[in-house]
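Read through the structures below before going on.
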Structure I
Amino acid sequence: MNNLLLASTSTLFGSPYLSYLIPELRLFFRGVNRITFIPYARPGGCTENEYTQKVRHTFGLIDIEVIGLDEVQDPIAVLKESKGIFTGGGNTFLLVQRLYELDLIDPLNFVLDQGIPYLGTSAGSNICGWGMHTTNDMPIVHPPSLRTLGRVPFNLNVHYIEPEKNSTHMGETRETRIREFQEQQNVPVVGLPEGTWLRVLNSEITVKGAHPAVVFPPYESRYDLNTEEKLILHKAP
């Protein structure tokens, strides 16, 4: 089973943390009064506990209690008892390294198999793909594997951007980097611009938010999916 909300970002320019998603989160976590937060991506030099406190404040606005895995003695036991889960953004390499270090990959997948609602933003969305190969993050640490949870049959590129028109920048575009990955792996990639998210319910995947998702099937032309359109892709190898 899958019950996922995979967002490109937690914060839109000029808006408070998670504010653009709050109406959706009220529905997504309906009936859930406590969630488990996975703070290991740790953005911007903050500590795991500082990250948990930030998330606790925001979810308090919708009357949901937050338990950070950094605050507990037995993360696996707490994870298995979760009624809802949120993994925040930051650096995907750091997040995946910590998940492997703490042996949380299999327990997390076990919980998600039960249909527990899972919110991911940025790095927390990346880890739901086949692998983390198409993250934009720098490899500041070296996890034992780039394979992740495999909840959806594709990789994600969050914070996806198109090149600016008339730009003189000569570096590779985001699309070029994605196609380089697909020369090595026969795996679809979905680019999520900021303000866009995927609602995944079992095998049904729906695009939500302000901008189209950009779909890159291997060896085929890219295409856009607008909000409320369904994403249909073959299973990754």
Structure II
Amino acid sequence: MAIISCNKISLSYENKIVMTDLSFKINKGDYCCVAGENGSGKSTLIKAILSLKAISGGEIIFGDGVARKEIGYLPQQTVVQKDFPATVWEIVLSGCLNKKSILPFYTKADKNRATANMKKLGILHLKKECYRELSGGQQQRVLLARALCATEKLLLLDEPMAGLDPLVTQEMYEMILDLNKTGITVIMVTHDLPSAIKYATHILHLQEGKYFFGETRQYIHSDVGKKFLGEIKCEQCGGEI
């Protein structure tokens, strides 16, 4: 059963319809990259899945026991967010709030979960550090650990590599792939598809009111894929366009 089914949904951006009749399904364990030009509806789609923005038509259905409050979300960072005056521990632990219905008190299980995710991402030693004093790569690890505290099934990542240097970017890609291999489904918006495609199982490409959705191999050999990517090598299919 699909974790997410989008059935003929319409997306609006700045009061303008940018996509209609968009339909696709994401299954457990998929790693889907969402690509397209600015204003094509990529971030709008992520916000719609999170109920942060209403769709203009159609429906979004969740399955496999996934609820919106159990989705891990790593948003695009703003200047204000990068300068947030809180400790790493406070930010990571706050990811557990999504699952709480009434009282926002952290349990021992919440604290153990936050500690485990910090260890997993190699940032436990930064526990007491101020978030705004960290490097860009460290901040993204903190936000990813926070997202993991909210979910065991589905991560939505909106441009997680933006502003990172090449070495840190590669480390982040590998880290997200490792999480995907544990069974966590990943949906990632990216402007760096030629790099991200090496890790993706599926591609959703939004473009000028049209879209492509399919397996990475299919995308690479499609007209839109060839035009958008040029000649690159893909680890998923082991060949070139």
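A short reminder: the numbers here are calculations on the coordinates, not readings from a lab. These numbers were taken from a predicted model, which means no experiment stands behind them. Cβ atoms are built from the backbone, for glycine too; each structure is taken alone.
Taking 22 as the value of relative contact order in percent (Cα under 8 Å, 6 or more apart) derived from one of the structures shown (I, II), identify that structure. Each step should come with its number before you reach the end.
On the way: I: 22; II: 25.
Clearly, the read-out refers to I.
Tell me which of I, II gives 1.1 when you compute distance in nm of label points 7 Å out along Cα→Cβ at positions 134 and 214. Let's see the in-between values first.
On the way: I: 1.1; II: 4.0.
Computing distance in nm of label points 7 Å out along Cα→Cβ at positions 134 and 214 on every structure in I, II gives 1.1 only for I.
To which of I, II does the computed value -9000 (helix-only ellipticity at 222 nm (-39500 (n - 2.57) for each DSSP H run of 4 or more, over all residues; to 500)) belong?
On the way: I: -7000; II: -9000.
It must be structure II, since only it matches.
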